[in-house]
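Multiple structures are listed underneath, in structure tokens.
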Structure P
Amino acid sequence: MLENAISWLRDFIWGVPMIVLLFGTHLFLTFRLKFIQRHTFRAVKLSTQADDGAHGDISQFGALATALAATIGTGNIIGVSTAIALGGPGAVFWCWMTGVFGISTKYAESLLSVKYRVRLKDGSMAGGPMYTIERGLGIKWLAVLFAVFAVLATFGAGCTVQSHAITDVIRTSFGVNPAISGIVVTILTAVVILGGVKQISRVCEKLVPFMALFYIIGCAVILFLNRAFLLPALGTIVTSAFSLKSISGGFLGSAMMIACKYGVARGLFSNESGLGTAPIAAASAQTKNPVRQALVSMTGTFWDTVIVCAITGIVIVSTQLRLPELYVNVKDDALTQIAFSQLPYVGSYVLAIALSIFAFTTILGWSYYGERCVTYLFGAKRVMIYRIIFLVVLFYGAIADLGIIWTFSDLMNGLMAFPNLVSILLLSGVIVKETKHYLWDKHLDEHAPPAPVVDE
């Protein structure tokens with residue numbers, strides 16, 4: 001009964017209006033910001049540079065690594081797999097489009113987060129959509145609503161989904177009992193998150209580049225094996241994305257809508273553009289002005305969806321075309337595992353290691369998001385209570401059923417996205433003004449006014 005209710009609400013939230021709002025925001029900002037995506041490679045260069053003399057808790061790259069840790073995770077592997085299984089190959093296209101145009105939204109929400117961030121009495125920076133909505137729009141209740149949804153989302157997308165993915169792949173690959181691996185993951189998480197954002201950032205800075213490169217190398221080998229099917233796979237992805245014929249044989253555009261629905265939903269789950277989480281990490285960055293960090297932050301969507309998710313999708317579809325017999329009666333979350341089974345002897349282990357590291361760093365990033373939202377709602381004194389609950393739920397996720405967890409995660413993502421997207425649209429004039437001053441008028445090295453000090 002509960003699962004059916006959550007599933008109905010998820011489907012309602014992720015109906016046509018949300019898809020239109022999300023994609024509409026991406027397109028609106030892309031054109032209003034003069035296709036900010038064209039600055040992507042400049043932004044990549046900025047992400048490797050330190051802003052000397054800037055205020056913040058962690059480096060620009062540290063903030064990006066923390067955000068990437070939270071975004072490059074199961075959404076890139078299991079999420080894409082599920083999207084293809086439920087929405088067909090066309091879901092890959094819509095997932096990719098969510099990333100391409102989502103770069104502008106990631107830029108916008110990160111800019112606002114830095115502009116409206118505050119300094120707490122302990123000296124640390126705090127920001128995110130809850131501060132943007134309260135300080136930029138003056139709508140306290142909407143800010144509180146976002147923070148509540150975000151805290152709940154950390155227990156789904158950022159916690160249970162990730163721990164389940166780790167224990168499931170370790171059980172499949174190494175035969176380890178999920179309860180045992182769940183305990184290990186919980187202990188490792190506790191060791192890191194108790195050190196706060198600086199400790200989380202240090203771990204993410206080391207793990208994120210390694211895990212991404214490790215996974216991409218594995219994908220590259222599979223793509224080489226499937227090289228004769230790469231162009232057919234791309235053709236299948238594009239044609240399926242715009243198919244008006246339903247799977248059952250009708251002609252009501254159902255196939256296109258299903259592909260779009262699951263592609264966009266999983267794309268958002270993967271890159272979080274418009275979700276409002278990554279800006280929380282951006283707010284802690286040592287940066288001269290909001291535009292510099294916004295540029296750095298938007299590269300996260302580029303790496304996560306435009307590169308990693310696209311590669312995963314092509315790996316799966318090309319393998320389906322090359323070895324269709326392997327995909328008969330397969331679970332929707334196992335498509336990637338089957339593709340990696342092509343790697344003799346090591347395939348399952350490569351995927352297990354990559355997925356485990358992906359998911360673990362995602363847990364770390366989302367735990368920080370939750371802490372900042374709890375601080376906003378209840379003050380810093382309640383953070384330790386949140387950490388304890390987070391760790392308990394983390395272990396529960398290791399042994400829970402995946403179906404309801406994915407459904408709950410999609411629901412919370414949608415509920416978070418709505419107030420965040422509304423604030424971005426209403427403050428789009430501020431975004432354009434800041435972009436014009438710092439980027440278009442070439443004042444990118446100028447320091448912005450310091451963040452105000454506030455009570456927790």
Structure Q
Amino acid sequence: MKDTITAIATPPGEGGIAIIRISGKEALAIARKLFYSATWLQQLPVAQKVMFGEIRDPETEQCVDQVLLTFFKGPKSYTAEDVIEISSHGGTWIVSRILKLVLQQGTRLAEPGEFTRRAFINGRLDLTQAEAVADVIDSASDKALSSAISQLKGGLSRRLNILYENLLNVQAQLEASIDFTEDGLTFQSREDTQKQIQKVETNLTNLVHSFRQGRIYREGMRVTLVGKPNVGKSSLLNALLQEDRAIVTPHAGTTRDTLEERTRIKDIHIIITDSAGLRSNPDIIEEEGIERTRTALESSDLAIVVFDPSKPLDDNDKLLMNEVDDKPRLIVINKSDLQASWPPSEIKNFLAGELPISLSAKTLEGFEALKEALHQKAIGGERSSESLVITRERHRDHLEQAVKALRKASESVTKGLSEELIAVDVILAMEHIGAVTGKTFEEDLLDKIFGQFCIGK
């Protein structure tokens with residue numbers, strides 16, 4: 001952390017401008033060796049002031065480029081160290097030449113995410129905020145960006161810090177009752193202790209449950225099209241993609257394998273998997289395709305169950321509903337442009353009151369209703385106004401462990417067990433909360449997190 005690092009902070013390739021970032025105690029001294037400005041002369045630059053000048057080779061005095069130089073005085077900088085940013089023209093050769101000159105002055109090339117890692121180590125950001133930086137960069141929708149910005153501003157950190165402090169107060173009461181049990185002092189009742197523990201547990205549980213929504217915001221919603229052979233799944237996929245991506249024929253069993261494609265509905269990415277038709281007594285090739293369909297269903301967030309009302313209901317339709325019995329789903333009655341063989345009463349009884357979406361993948365009638373239903377499923381319906389969600393498995397895993405520990409602590413209170421045993425689980429919950437925000441961490445964890453960043457950030 002005592003050395004000075006540098007990297008190109010803008011994407012590779014030619015562009016209008018490029019930014020070379022320098023961070024560390026020698027940043028300003030290095031800038032003084034390379035930057036010349038008639039207005040600057042030999043005076044120290046003013047922090048946060050942009051200056052116009054030239055980058056010159058210190059050996060030849062040759063001008064490499066006209067640039068803008070910005071000095072951020074630590075700790076009021078991104079890394080909490082002295083930071084220099086050189087904004088040059090974006091030509092590949094120019095940028096590499098300036099970077100080479102900077103490296104020749106004793107800096108080293110930054111590792112992926114190292115600027116943000118220094119911001120975390122120096123207390124400029126906590127770990128959830130540092131991870132949010134990557135999420136902001138990777139945002140591919142309004143919802144994803146809103147969630148990432150909320151986390152970057154410290155929304156998740158503040159929530160978790162409050163819960164951590166609540167448990168710290170509980171722990172203080174428990175420790176006091178252990179240490180001074182023979183002094184006749186009165187401490188918080190066990191009922192109040194349990195209420196506080198359960199309150200924190202409820203809050204953490206809600207955050208854990210938000211993970212599915214947060215992951216959808218961040219990565220997109222995974223949707224699997226399922227149905228009997230020849231009900232129009234591939235036609236529906238092509239209609240959603242607005243292109244002929246899947247082969248469509250009148251012959252049942254054309255789709256033998258899964259086909260995964262991406263589309264976008266409003267501000268949410270949808271990853272759609274077209275699958276082999278589900279039916280009893282398939283041939284050997286179909287059987288393999290059906291197993292892949294089941295695998296896709298297990299990993300999906302939503303199943304679109306497609307029926308063909310132009311043909312009578314049969315045992316394969318019942319098999320299909322059994323396959324998606326415990327899965328979030330949308331029921332689609334396709335081929336509305338054809339004569340239906342299902343009486344409305346039969347449909348109602350078969351679906352047990354579940355409201356289907358009637359459409360035609362051929363004429364696109366009713367298609368907007370399907371897209372709106374998909375969007376509502378993706379954003380969580382009425383919960384869509386909640387911007388504070390967790391988006392990473394690391395957060396979910398730690399918070400799940402914290403919830404388990406608090407449930408155990410609450411049970412210990414109910415059973416009348418000793419304060420020592422209750423305290424053990426409360427401390428464990430605090431450790432897991434602290435691991436999310438970075439109160440406690442291991443170097444290999446930081447390597448894993450920041451190794452996923454781009455160089456220069």
Structure R
Amino acid sequence: MNKTTRRSFLKSTSAVSSGLLILPSLYSFSANNKLNFAVIGVGGRGRANWSKVQNENIVAMCDVDDKRAADGYKMYPKARKFKDFRVMFDKMHNEIDAVIISTPDHTHFAATMAAMELGKHVYVEKPLAHNIWELRTLKKAAKYYGIVSQMGNQGHTTDGIRSIKEWYDAGVLGEVKEVHAWIGGFNFKPGHYWTKPESFPPPKDPIPSHLDWDLWLGPSKYRDFNNAYAPKSWRGFYDFGNGQLGDWACHTLDGPFWALDLGMPKSVKVRIPNPMTKNSFVSDQSVVTYNFEKRKKKPPVTLKWYEGGIKPSILEELGVNKMKKYSTHGMIMVGEKNTLITGGRPNNPRLLMPDSDWNEFLKNAPEKIIPRIKDETPVEEWVDAIKNDTLPLSNFEYGASLTEMALLGCLAQRFNADIDYNSKKMKITNRPDVNAFIKEPIREGWSYGENLLSK
């Protein structure tokens with residue numbers, strides 16, 4: 001497999017051909033081969049990400065929650081501390097090479113665009129953005145500004161997902177027309193990832209002294225603070241997250257999306273037993289069916305997502321229901337020759353066959369032609385790509401498309417609506433009311449990239 005360089009990737013874009021490319025600042029680390037990092041989102045998932053660059057220079061840290069950021073601040077006392085990333089970039093843009101963003105979904109776009117407009121390389125937690133317009137804009141902006149980008153869906157750097165693609169490309173599965181993915185039930189309880197408020201709209205709670213609530217809201221419309229919003233359970237509110245599908249699709253559906261080259265679905269259908277759409281809050285169960293058309297020589301594919309503890313009937317047919325490791329979440333690609341299964345992440349795939357046959361297959365598995373990552377971490381792949389003028393495999397070109405596919409299903413869930421999608425026009429053709437959420441309203445002071453898609 002030929003290595004894709006950032007330079008060769010950018011040559012195909014209008015940005016380069018029109019002379020609009022703004023090169024990132026690469027000079028600050030040339031003397032000692034160390035990059036200067038800014039971190040936006042220090043606590044929680046942020047720590048898992050910035051802990052991978054401790055051999056580099058962390059020069060700035062930004063978080064709206066002093067309590068969750070406290071441990072990170074103690075570890076890097078010399079790093080300058082900020083609550084507002086806009087202020088951080090105003091004061092320190094000349095000292096920063098790359099930015100790690102690990103904030104709630106609704107603030108990914110603004111922080112990422114602010115960094116890219118300054119020519120900074122960017123790593124962003126999955127899902128890449130909160131709506132489809134943001135995704136399309138980020139995809140174009142990464143090329144336009146000439147930066148090295150990475151979406152942090154950890155499974156994409158594993159040996160497992162790269163094996164999935166190699167096996168499929170080698171014909172091990174045969175044609176795949178059917179994919180199933182499932183995840184366990186919601187655990188709604190206070191202080192957990194899925195906290196349901198006492199009522200809708202949520203009542204007003206005192207704002208914690210350590211939290212800047214206005215900055216936490218970022219581009220979203222202002223509303224009173226409630227303990228169910230932050231710090232963990234924002235994923236249950238469609239204004240901030242996109243539920244289980246938005247949270248997990250970039251893991252669980254990554255393998256089939258990449259291997260089968262699925263692209264965008266023609267339609268998405270949804271079944272929700274107990275909808276909560278009027279409250280813009282996730283429902284406790286749903287089944288989402290994506291319908292993909294034929295892609296060149298690849299046949300049409302039906303992909304079904306089951307959440308809230310609902311499981312596909314095919315699990316019993318295949319005997320998977322007896323395999324405890326897949327009881328909570330997993331994914332199956334049904335091939336005409338062989339069927340492949342993974343857990344919630346694509347790191348440990350196997351073929352559904354007797355153990356003896358499986359062991360024999362592994363001895364003679366297709367050649368590993370896709371480069372492997374030493375520690376199988378997306379941060380490592382991204383840092384190496386910056387230093388070697390290459391692109392990670394989950395760069396924004398790929399990551400935005402994977403996330404767009406996922407968010408179409410989230411829109412169907414949000415409005416309990418079957419939708420038909422015209423990808424070229426970025427339009428839902430049968431439900432004009434849902435199109436209003438392809439690009440969501442933005443609070444004053446938080447707009448970025450408004451004219452980029454037209455260039």
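Nothing in this text is a laboratory measurement; each read-out follows from the coordinates by a stated rule. These figures come from a predicted structure and were not determined experimentally.
Structural remarks
- Structure (P, Q, R) behind the derived value -22000 of helix-only ellipticity at 222 nm (-39500 (n - 2.57) for each DSSP H run of 4 or more, over all residues; to 500): P
- P(r) over Cα pairs in 10 Å bins from 0, in percent derived as 4, 16, 18, 17, 17, 15, 9, 3, 0 - corresponding label from P, Q, R: Q
- Value 17, calculated as relative contact order in percent (Cα under 8 Å, 6 or more apart), assigned to which of P, Q, R: Q
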